[in-house]
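Every read-out reported here was derived from the displayed coordinates using simple, explicitly stated rules and does not represent laboratory data. What you are looking at is a predicted structure, and each value in this text was computed from that prediction instead of being measured. Cβ atoms are built from the backbone, for glycine too; each structure is taken alone.
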Structure P
Amino acid sequence: MESSTIAIIITVISMILFISNKLPMSVTACITALACGIFIPEMKLSQVYSGFGGSTVVMVAGMCIVGDALFTTGIAQRLGAKICNTPFAKNERVFIVTVVTICTVMSAFLSNSATIAMWMPIIAAVAAGSNGRIRSKMVIFPAGTACIIGGACTLVGSVSQGAANAVLTGFPGYESGMGMFDMSVAMVPAAILQIVWWGTIGYKMLELVLKPGSPDFDKNNAFAAANTALPTEKSDIPAWKGTLSVATLVLCIVLFMLSGFAPFNKFLNIATVGMIGATFLFITGVVPVKKTLADLPWDILVCIGAISALGTALDVSGGGKIIADAVINLFGGESASVTVLTAVICLLCSALTLFMQNSGVAAMITPIVIPMAMEMGIDPVAWVVVVAVGTNLAIATPIGTAVNMQILPAGYTFKDFALLGGPLWLLMTIVVTICSVLFLI
């Protein structure tokens, strides 16, 4: 059996295991990674576990520690209580719309991973001071999707458009690549629509899927204890610890912003910023080392570290390319209409990104669509933009983008992603396809 076929079979089985939730996510992810390493010869053994050394695992762990420090010192509860006195936090639905709007705009110009990393502890702080009126688990998921969609509105918000642009610049005559706002015409309407979605239908779906009134609502939610803790319970904590915990969060936010620009990006990325924050808290004694490390969401961290092997397997085995070629040929290949192929490319990219890293999908699909566009006599930049946009719609599984992995500590399951992100993914894909056909082709 061909390696590509094996990779596709492993993908299908792993998705069934994830969605069924019969095993812990970490166990399913490890089984998947080991199967890829054992049955796919093109996989290097180091690629089975290389995800554990990736920036996402380190950043998630580091920012969990930074966020936890705000709660163990009582600062988060007091800060959250103050924010809750503002008009934007009087109602959970209004607060979600506010956060989603801010995250969408910020992610368009900053790293979407950095944006959600800085917002999760703030959301949890507000929830902690709201006396149950605002629940972190209800807000963090919409904030994550906002960061993903907002990050697709410009050339700098996410990594997949950089991968697509890198391929484009290698073709003669297109060395300048895409412009900063080439993606905006397709994504800004979608970004506005998703803000409206979370304030209307999306909020109802959050209640229906997450069941906030059920006993298991906050199961595996790393922020659950913070939601009910009261400031008076932390009165014995020295004030200097609270001050340093806030200073650490502010420092991380500033460094996250700087990490996206030269010359700071030579020394900083999302992982090193998370490490700086956690290390500072350990050195200063703001949080205890052993207890803090023991309380990390290890099931999530192991899942994040192991599941990246699946995307690698689809890439090195050629399974991803086979799927791409089959879908494009199914709709007529180069003989199909430009409108149909534009829709197919967008749908294909957004679908593949649900199971592979978005930058990998962009790097794989872009070399296919550029020669096809040239052969059909259309500007290849338009389809490269479609690829860049489509690979930023990974909101129905936690695999395709780091942002979804980052929000896993809030207690979401693969089923939650499918039920909450699936309908929005379909809506976003349709809107982006229509806008691409109208404004790009």
Structure Q
Amino acid sequence: MKDTPINAEVVSRHIQESKIRNIGIASIREIKRLINGIEKETGEKFIRMEMGVPGLPPAQIGVQAEIEALQRGVAAVYPDIEGHPLLKKEASRFAKLFLDIEVDEANCVPTVGSMQGGFAAFLTISKLAKERDVTLFIDPGFPVHRQQHIVLGLKYKSFDVYDYRGEKLRDKLESYFAEGNINSVLYSNPNNPSWICFTDKELRIIGELATKYNVIIIEDLAYFGMDFRKDYSHPGQPPYQPTVAKYTDNYILLVSSSKAFSYAGQRIGLMLVSNHLFNQVSENLLWSYSSNIFGRALIYGTLYALSAGTAHSAQFALAALLKAANDNTYNFVEVVKEYGEKAKIMKKLFLDNGFNIVYDKDEDEPIADGFYFTVSYPGFSGEQLLEELIYYGISAISLTITGSERHEGLRACVSLVKREQFPMLEERLSKFHLNHPPSAI
């Protein structure tokens, strides 16, 4: 019998009963369900690092604004499909004050979370030109974006950016763009799962090539302002959140309320569509939509087919949050710095017990401490490591399911790990290290 913190017989039985063919490549939600079952039977709490969900209370400015909106009766009224004017106004201001870009209010569109924004963008872009039918993922990335493509029947290609940082990124991207069938590129910045952050040089490369080859860049800003190496919290003052929008007009920015404002449960996000792209005309759109204008097809065609607008009260919440940030009465970045502080401590605990950080640099600069980090352990593949750590009461996800080519690694999310659990994490990692000395593997 294994000498592990969690009863080995119980863990093995739950793994077998889960019917998951390979724990190492299980989805995030499958891992969550498995760990829930083990916790329930054993009564032992895990170090939960598999779910990328907020670990802080929701911003009360949003909560109060939503309560007031509900009390005014908005729950009985269908929201406008293009979004409430107040939210659109504050979203446009936010783009100027925190990104230093101009996006017309009309082109700031609320969505049911950034995931719906991505889904709508992929679908609409696929209708622009028949010969351009492939999305390029700069990996590693959020696994559900791949699932969205599978559901939609859309093609995609991908590459792991690990070996293509800096100027190397130019040749790699151009090798795909030159094929002539890439319609869009997706990446997150900061990156889920690796927490790498593209430099301005890299964003310029992406933007310049997007313009040269007429490729649309979908930039996922789910972790807005959360590269804590710089302070992006002051509206209208540099430094601004880095974005490809400084270097091309072919962009859609996905802005989420889930992490920056801890407002994940209300499923409210934004698409910021460049003025140029919003007004782009393509006769190919008329095969699927009543308009040949991209922005109108996106809103009144795709989004309308997905839902009759974004929840009314949640729009008032996000509008209030953005207004407070824009008016410099609410510093949302300061609130979420807790994630970076926890990551710094947790990474040291892993490193002190024989683990390595997989994605460890942005070009020549050490990677930031933030919402995620990636780890490996000598002698283990990521799939093996994920399963073995479950016996030690530690859960994460494999980098394999994120498109990463670093199959030895795991993604760890810090958000749900409480500071009072750090001694337990240290104890369990120490036990794992003792039972798996690298020299013996």
Subject >> Comparison of P, Q - label where distance in nm of label points 7 Å out along Cα→Cβ at positions 61 and 173 is highest >> reply: P
Original post:
Of the structures labelled P, Q, which one yields 16.6 when mean count of other Cβ atoms within 10 Å over residues 301-308 is computed from its coordinates?
Top reply: Q
Original post:
Which structure, out of P, Q, was volume of the Cα convex hull per residue in Å³, for residues 157-244 alone calculated from, if the result is 103?
Top reply: Q
Original post:
Any idea which of P, Q comes out highest on FRET efficiency 1/(1 + (r/R0)^6) of positions 141 and 381 (r between Cβ atoms, R0 = 25 Å, to 0.05)?
Top reply: Q
Original post:
If distance in nm of label points 7 Å out along Cα→Cβ at positions 189 and 269 is computed to be 3.6, which of P, Q is the source?
Top reply: P
Subject >> Test item: helix-only ellipticity at 222 nm (-39500 (n - 2.57) for each DSSP H run of 4 or more, over all residues; to 500) calculated as -21500, pick one of P, Q >> reply: P
**OP:** Figure out for me which of the structures P, Q the number 1.00 belongs to, where FRET efficiency 1/(1 + (r/R0)^6) of positions 205 and 365 (r between Cβ atoms, R0 = 35 Å, to 0.05) was derived from the coordinates.
**Re:** Q
